[in-house]
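Derivation of every value follows stated rules applied to the coordinates shown; laboratory data play no part. As the structure is a computational prediction, the values presented were derived from the model and not from experiment. Cβ atoms are built from the backbone, for glycine too; each structure is taken alone.
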Structure P
Amino acid sequence: MADFKKVVLAYSGGLDTSVIIPWLKENYGGCEVIACCADIGQGDDMQAIHDKALRSGASKCYIADLTEEFLTDYVWPTLKAGAVYEGKYLLGTSFARPLIAKKLVEIAKEEGADAIAHGATGKGNDQVRFELTVKALAPNMGIIAPWREWELLSRTQEIEYAKAHNIDIPTDNKKYSMDKNIWHLSHEGSDLEDPWNAPQNEMYLVSKAPEDAADKPEEVTVCFEKGIPVAVNGERMGAVELLNKLNEIGARNGIGIVDICENRLVGMKSRGVYENPGGAILYYAHRELEYLCLDRATYHYKEGAAIRFGELVYDGMWFCQLREALSAFVDSTQETVTGTVKLKLYKGNIMSAGAKSPYSLYNQEYVTFEEDHVYNQADAEGFINLFGLPLKVRALMQEKAGK
């Protein structure tokens with residue numbers, strides 16, 4: 001193994017990353033291990049995590065409050081792009097990993113570390129997301145992925161290793177593998193590994209099951225400025241407060257539960273259930289405003305760009321040139337995406353209830369079914385003749401050729 005003297009570890013306080021601390025010291029020549037736990041609104045007890053890292057053998061533990069940066073620099077740009085992976089997944093884990101890895105790089109440089117370690121498994125996407133970010137921001141930094149090296153092949157073996165090294169073992173017996181932040185909560189594993197099994201209502205920890213939501217709809221308004229959400233129900237808020245508010249509203253109405261068998265980057269399909277109440281509301285509202293404010297050609301082109309943007313985020317390519325170029329394009333489209341959207345929420349459903357914008361391209365004078373003085377319907381004949389000319393020319397050719 002490489003001769004690393006100081007390693008910065010992405011630390012969560014769970015069994016895997018707690019075991020990794022003594023494992024690194026044993027297998028990398030007694031190297032110093034510095035833990036870093038990112039707070040992105042997951043609601044963990046950060047002081048308890050800090051203390052556990054030190055008890056597990058870390059020389060120090062950084063607690064990085066990244067929630068605001070997560071929303072403003074990663075979530076909002078993706079929301080403006082309208083990027084969704086495979087039509088369902090709102091990328092909650094995907095765009096959190098580059099931010100965490102970026103912080104690891106910053107700490108590693110500050111501390112003079114020569115390697116970064118993470119606890120992602122060799123089967124998943126997160127190993128790619130962490131490591132591509134490190135390569136993009138610190139190309140000469142060493143990377144350690146214990147799951148691809150060690151011989152601890154089961155949770156039982158990890159627990160035995162933890163006991164042998166006097167590491168606190170989590171007492172909660174989680175049924176599912178979960179990832180949580182202010183944007184979402186994901187569930188994988190257990191009975192979800194069979195795609196035929198429906199998610200159980202008791203699994204939901206953020207949103208109500210739709211059938212348990214109120215029997216009457218709730219109305220909510222969201223205001224945007226240049227594609228960025230700035231107010232809920234007429235009250236201006238910062239990013240964190242705004243999303244927390246929408247999470248609360250969406251959750252009590254059973255909004256944002258998604259069940260998908262997605263294509264992992266590493267080649268296998270994975271079944272995940274995601275709870276995304278606030279995010280679902282924001283995506284729906286943002287799209288409604290774009291219907292008003294973007295012309296046909298721009299909107300349709302942006303739809304295609306959104307698919308590619310989502311793939312790049314999912315694949316861990318946040319810091320690549322193409323994602324940055326697409327964001328520049330998206331920002332130009334959002335110059336006029338300003339206005340207010342009104343939605344009706346009812347038992348897991350989001351319904352449009354109105355939208356307005358000072359930059360709306362909807363012109364009632366032109367589109368009205370009543371008498372108007374701005375549009376000459378006779379003009380349509382010439383347009384149709386020219387627009388349909390390729391069809392006519394082809395048909396004439398076919399007649400002449402006897403086809």
Structure Q
Amino acid sequence: MLRACALASLLLAATAQAGPPSDVLHWWTSPGEVAAKQALADAYRAAGGRWRDMALVSSEQARGALQARLRAGNPPMAAQFNPSRDFVQLAREGRLAQLDALADAGRWAAALPAVLLDAVRVDGHLYAVPLSVHMPVWLWSSKAALARAGVKAEPRTMDELFAALDKLQAAGLIALAHGGQPWQDLNLFTAVLANQGGRDLYLAVLRDHDPAALQGEALRQVLVSYKRLRRYVDSASPGRSWNDTTGLLISGRAGFQFMGDWVKGEFTAAGQQPGRDYGCAPGLNPRSPYVVGGDVLVFPRGDGSTQAAQQLLAQVAIQPATQLAFSARKGSVPVRTDLDTRSLDSCAQQGAAALRDGSRLVGNTEMLLPQPQLTALEQAVSDFWQRDLPVTAAQQRIAQVLHNTDNRRLP
């Protein structure tokens with residue numbers, strides 16, 4: 001009761017002092033993202049805030065603009081960000097407002113998974129509001145393609161996946177739709193590492209950089225399976241965008257794609273529905289790791305003139321109604337585990353159920369690796385995918401990248 005009163009008092013105070021229009025810097029620019037952003041802005045305005053949109057077309061541009069405005073002493077009121085080492089650096093530099101009091105009043109610890117709170121906690125303090133969860137390695141399928149190839153059930157093991165891929169290829173279809181860009185190559189590797197290697201190997205490799213795991217047989221078998229998938233992609237794969245790749249499933253020309261839940265926007269735009277036209281699985285089996293990433297809101301420290309507006313937006317963003325409205329439009333999963341998600345599509349409901357199981361949750365590569373190391377890993381994995389390289393050489397290179405903590409000397 002005391003917590004509820006404290007939260008209500010904070011909300012009333014923030015509403016009364018929301019002040020002049022405040023810049024919100026972001027890169028929500030696709031149709032689904034714009035609709036989700038609008039739901040957030042509308043909820044903020046309904047609570048008394050004054051949202052001024054500052055949209056840029058890419059995360060790189062938005063982060064660059066945020067850094068420039070911080071250096072110039074003219075920070076935005078709020079900014080979209082992702083949990084990452086860059087976020088940690090901003091917090092440690094004293095650039096971001098602490099949100100501990102808001103989190104305590106709003107009982108975030110009871111409503112949000114620990115992995116999400118840990119992702120926005122730096123040196124014991126919270127510096128961002130988790131807004132939505134995106135899982136980057138869902139397995140998507142075309143119902144029409146599977147039916148044409150005689151695949152009667154969604155695969156639940158790597159062996160079943162390869163058997164289904166063989167049937168699709170024999171039917172003259174593109175078995176695995178994949179866009180051959182370095183970040184997509186790493187995303188596919190992450191999918192195999194999670195689904196075949198399991199949670200322990202995933203964390204041993206990407207978080208702990210455990211020498212035994214990096215040199216071990218389990219990782220070697222993951223690399224063997226990863227390279228085996230190469231034979232199932234089409235010749236037009238290199239350089240293809242993820243959304244054009246999803247289009248192959250929409251048209252029924254391809255069977256499967258490993259990609260994030262943002263692809264639902266492509267299916268929706270084409271008038272397709274989960275369960276009827278396409279399948280979705282947050283892992284090959286119910287124990288597969290659920291890789292979490294997504295959007296957060298950060299609140300740069302300034303002269304105090306936007307503090308009330310920042311508190312108001314932080315409170316509005318985490319409210320149940322805002323969470324459901326934002327995720328329904330963006331194709332993401334709400335960060336709260338205490339919501340009734342029956343209003344969301346069946347894919348999002350699967351994701352929400354997985355999010356409630358803390359034993360499945362792991363951070364994505366951006367959470368676990370600093371940017372230079374992540375870039376080096378992406379290049380190593382992509383080179384292995386694109387070129388005729390021995391598994392042993394690829395494993396040694398990955399081990400070298402992940403062992404090396406000197407960002408200036410990564411290969």
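Which structure, out of P, Q, was distance in nm of label points 7 Å out along Cα→Cβ at positions 96 and 112 calculated from, if the result is 3.4?
Derived from P, not from the others.
Taking -12000 as the value of helix-only ellipticity at 222 nm (-39500 (n - 2.57) for each DSSP H run of 4 or more, over all residues; to 500) derived from one of the structures shown (P, Q), identify that structure.
Going through each structure in turn, the value belongs to P.
Which of the displayed structures (P, Q) returns the greatest value of distance in nm of label points 7 Å out along Cα→Cβ at positions 48 and 160 on calculation?
Comparing P, Q, the top value of distance in nm of label points 7 Å out along Cα→Cβ at positions 48 and 160 belongs to Q.
Determine which structure produced the value 28 for relative contact order in percent (Cα under 8 Å, 6 or more apart), calculated from the coordinates; the candidates are P, Q.
On the way: P: 17; Q: 28.
Computing relative contact order in percent (Cα under 8 Å, 6 or more apart) on every structure in P, Q gives 28 only for Q.
Given that semi-axes √(5λ) of the Cα gyration tensor in Å, derived from a single structure, equals 37, 25, 19, which label among P, Q identifies that structure?
Details: P: 47, 25, 21; Q: 37, 25, 19.
The read-out comes from structure Q.
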